[in-house]
Structures are given as C-alpha cells and as structure tokens.
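Next up, some structures in structure tokens.
A short reminder: the numbers here are calculations on the coordinates, not readings from a lab. What you are looking at is a predicted structure, and each value in this text was computed from that prediction instead of being measured. Cβ atoms are built from the backbone, for glycine too; each structure is taken alone.
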Structure P
Amino acid sequence: MTRPKILIVDDNQVNRSLLEHLLGPYGDCFFAANGKDALLSFEDHHQQGKPLDLIFMDIMMPVLSGIDAVRAIREWEHQEKTQKEVEIVIISALKEGEDKKSAQEAGAKHYLVKPFKEQVIYNLLSQLGYLSPKKA
C-alpha cells in the first residue's frame, strides 16, 4: 500500500507541527495555513495526477474558513467529476454542535475536537485503512 498524501491545514504553526508529528509516520504530509491555500494545494495535487487522500482542516482560519474550504473542495470535485472524494477531517477547538453540523453539511465526514489524544488519530487512521490494526 502506498503512503497516503495528507494535507494539514491550520493557521497555527504549532498545531501543524503537532499533526505532522502524529501523521508523518503514516503518510506524506503537506501544509497550508488557511482555507484558500488548502484549496489551491488540493487542486494542484489533482492537476499533477497525485490527488490528496486525506485533509485535516481547522475551522477558524483567516482568508477562507475551513467550512468554506470544504465546501469549495466538494464543489471542485463535483465539477471535475473526480473518481473518489478526498477524506476530510475537521479539527476544531469548538465543541460539537452547530459547527459539526455545518462541517458535515459542507462535506466533511469526520470532526475532531482539540485537544485530542493520539489514540483518536490512530483509531481514525485505522478506520480509514491507513494504519495496520496492530499499531492502533
């Protein structure tokens, strides 16, 4: 199995580094500091024939919010008739509720509340088939 291509999107450098530490052993990590850059990176990867497999996206960011970026990514996938949707995981300091509902309506399938334990990431990667069960 090839290593998944993972885009980590957060305007906070510390949060990006933490996620890289958790995800780096299991995939090739790329980074964006806002939703607009995430959308551009997503499109660039597709145009190079190397689409992203997984996106971890913060909600509250400058330029373009995570929710708006998810919506734009799903719209792009629909317009381009991509064969497979990228898995999008929203990461937020905001508790579940309206924000989780908005994220799901935009097209995100997973929602994690910060701070989260490493085991939560490992369980999600295992569920998505990117981690062997023995390490989870």
Structure Q
Amino acid sequence: MSRRSDCPISNVLDIVGDKWSLLVLRDLMFFGKHSFSELQGSEEKVATNILSSRLENLEKEGLVQKQVDPSDKRKKVYSLTQKGKDMLPILLEMMIWSSKYAPETNAPKDFLDRAINDRERLINDVFKRLDG
C-alpha cells in the first residue's frame, strides 16, 4: 500500500483510519469474536462487503491472520497477529479518551478503571488471554 506521507500518524491512519477496521480489532481483541458471522453480528452492523474488505486489508497489513476453522473446514477464523495485538495500548487510550469526553459510552467501569489505574497489568492480562 502506498503511504500518503512519512508521518507516523498518517501511516497508522492509512492502515486503520476507517471506522470499521478499529471495530474489527476491538471485537477480536476484547470480545473474543473469531468468525465472519460473529464479527458481522456486532451492534454497529457492518455490511458484509465492508467487513470482507476490512478483514482482507487487515490481513494484508499483517494485523490479522485467517485460518481454516478446525471444527468446520468450510469456515475461516480470524485472529490477531502480534502486530494486531500491539494495537492494544492505542485502543485502551481511545476508550479512556472517549469515557472522558463521551461518558455515556458503555465501557465496563471495572475495565476502564483498570485501563486508567493499572494499565500495565491489564495489558499483560489481555495479552495472556489472546495468547492462551
């Protein structure tokens, strides 16, 4: 993919700068979703073609990997690569920022408190669960 500039923020936006890519990463990271149908079932109701496109791009960029579902060879399952997992601190900061400026959002209070007050342990716990 060609980049708009050498700016690191612009580079990240080239990869995940649309609404849906970050939500796919959120669902894989925090909600344990792995199949296309699980990802499509999110409350934001992403269209099938958009979800396919975002998954393809995230896979091409190395944030997500697609594998055959061991329980049903006809299906694919998606998981985060290390590069995708490394987005965790960014997503946590987005949650913290949102809870500060849009307090009506529904981030679980205990999770949000950990993100603010015990960030490193929370990051380690999420990594362990993802690697589990």
From the coordinates of one of P, Q, distance in nm of label points 7 Å out along Cα→Cβ at positions 14 and 110 came out at 2.4; that one is structure P
Computing helix-only ellipticity at 222 nm (-39500 (n - 2.57) for each DSSP H run of 4 or more, over all residues; to 500) for each of P, Q, the value -17500 comes from structure Q
When distance in nm of label points 7 Å out along Cα→Cβ at positions 22 and 78 is calculated for structures P, Q, the one with the largest value is P
If mean projected area of the Cα convex hull in nm² is calculated for P, Q, the one returning 9.2 is structure Q
Working back from 4.3 (distance in nm of label points 7 Å out along Cα→Cβ at positions 6 and 118, computed), options P, Q, answer is structure Q
One of P, Q was used to calculate distance in nm of label points 7 Å out along Cα→Cβ at positions 62 and 86, yielding 2.2; that structure is P
Distance in nm of label points 7 Å out along Cα→Cβ at positions 54 and 94 gets 0.9 when computed on, of labels P, Q, structure Q
Rg and Dmax of the Cα atoms in Å, for residues 38-101 alone gets 12.2, 37 when computed on, of labels P, Q, structure P
For distance in nm of label points 7 Å out along Cα→Cβ at positions 30 and 70, structure among P, Q ranking highest is Q
